[in-house]
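Bear in mind that the values in this text are calculations on the coordinates, not laboratory data. What you see is a predicted model; the values in this text were computed from it and never measured. Cβ atoms are built from the backbone, for glycine too; each structure is taken alone.
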Structure P
Amino acid sequence: MPELPEVETVRRTLEGLVAGKTIESVTVFLPRIIQRPDDIAAFCTMLEGRTIGSVERRGKFLRLLLDGLVLVSHLRMEGRYGVYAAGEAMEKHTHVVFRFTDGTELRYKDVRQFGTMHLFDPGADLTQPPLNKLGLEPLDPDFSLEKFKAAIAEKPTKIKPLLLNQEYIAGLGNIYVDEALYKAGIHPERAAETLTNRELAALHESIVSTLREAVEAGGSSIKSYVNGQGEMGMFQQQLSAYGRKGEPCSRCAEPIVKTVVGGRGTHYCPKCQSLKRGSKRSV
């Protein structure tokens, strides 16, 4: 599933491709993609004549801001957007087509068919599902160490599944949690409440720096991810832990280990990320 860096990369490329375009008509080939409204004809009619002003992101969700409406889109496992000339051959698994007045089309393709779209009045999308329970945005300027501590520091939960919980930190997924924990030198099974203030500061910094580096590299093309122009991300070439089972740690040469934490495949260095046990936080 695309994580924050991949969705942010799609947001940037998509905005450059569709901002300022006016929707002439919409065709939905797979009704279950549309979650709100539950009337597909109404969904299409509501979008006709609307102009896309900008494309924003909240966690792993895209927010297409139109004049008078917000389209919230989740790519799930393999959802992709692409802009095509009208009349260009339609690719298999294309489920929604937005036709613009300039003769181009925005097409949503999804092999796994897990993606979703919701329409809201401006601002209402942030107070209703699926966005209303999302936690802190780790790339926002106000993602401070204090807010990060307040969100997770006292939790008895293992740190990896806690970071994967979108209600605390929005946008993190398996790849970047493994990378951030590796960079901070924290074992994925440490309970959050046992992390010292120094470790929390290191983890906060590693989350931000890892995500920024990944965004600059266009995300990670681990499976089939490409951005809005069909280009692959390159951050997978910089991964230090994720997907490197058996390879030497870049810091100590100990082989990277793969295990399962919270039901997710997890990569870490057993030496640099030793499992320390404790019950209370300290300096």
Structure Q
Amino acid sequence: MTYRVIALDLDGTLLTAQKTLLPQSLEALKRAQEAGYQLLIVTGRHHIAIHPFYQALALDTPAICCNGAYLYDYPAKKVLSATPLAPEKALRLIDLLDEHHINGLMYVDDAMLYENPMGHVMRTENWAKSLPEHQRPVFRQVPSLREAATQVDAIWKFALTDGDIPRLQTFALTVEKELGVECEWSWHDQVDVSARGNSKGARLAEWVASQGLSMDQVVAFGDNHNDISMLKAAGLSFAMGNADDVVKASASRVIGPNTEPSIAQAIYQHLL
């Protein structure tokens, strides 16, 4: 099989714990591009929060964002295809968040909105402040997520966090059952809620088909539960050494952790 596409998760995979790109990864991916591979970011992040990495990788491909909720064309600055949350489901979810006292970050149009500062928001805002101003994602505290939800065009997903992980797990199961939505873990203390049918694997397969290719021609790298759909579907997939066992079991191969030049080594060994 001739591989043509390299699909890359960001957090926990291509990025270090400090949210940086290893120089070895950049060099290997540059060589892969020169060899004819198309590189694609496939992330749980909002498109406004991947700009520095998209730029550093010198990409011209669209990005799959918010766990497959939408495909974003960076050069044209527009959404190419999307399945946002239905407004009535978003409003019902907000009610459930209030009832159960769970914190939620709402990903909309071109911003991320929240009512209460929480760990995920504070961590990401601190990272954002380290970026040049033109690359900083938009975080905005609002008096009411419910009111804000009625004033936007699209709600891509909610990122839910709570210090009590078992409680968050129970809440996610309740939400999935009551609302008929997708709940995927994107970090050890974060579960993402999006429209039913959204996944990294599904949106990736859609884009791959639009290029006249098949998923057998895709090489995927990931580390978390929201990567499983693309790891299973890709012709060749690599789980990072820092991944959970269930994620590792979903990949063709397991490589070293994201703190080491593991991706570069895999590219040189298997693709170049």
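For percent of Cα pairs over 19 Å apart, for residues 14-93 alone, the highest value in the series P, Q is held by structure Q. With mean count of other Cβ atoms within 10 Å over residues 86-93 computed over the structures P, Q, the top value is the one for Q, the highest of the group. In this comparison of P, Q, the computed figure -0.35, -1.29, -1.34 for log10 I(q)/I(0) by the Debye sum over Cα atoms at q = 0.09, 0.19, 0.23 Å⁻¹, for residues 118-245 alone is attributed to Q. When semi-axes √(5λ) of the Cα gyration tensor in Å is computed across structures P, Q, the figure 38, 20, 15 traces back to P.
Suppose you compute distance in nm of label points 7 Å out along Cα→Cβ at positions 6 and 214 for every structure in P, Q: which one lands on 1.0? Working through the options, I get structure P. If distance in nm of label points 7 Å out along Cα→Cβ at positions 110 and 262 is computed to be 2.4, which of P, Q is the source? Going through each structure in turn, the value belongs to P. Source structure of the calculated read-out (helix-only ellipticity at 222 nm (-39500 (n - 2.57) for each DSSP H run of 4 or more, over all residues; to 500), -7500) within P, Q: P.
When you work out relative contact order in percent (Cα under 8 Å, 6 or more apart) for each of the structures P, Q, which one comes out largest?
Q
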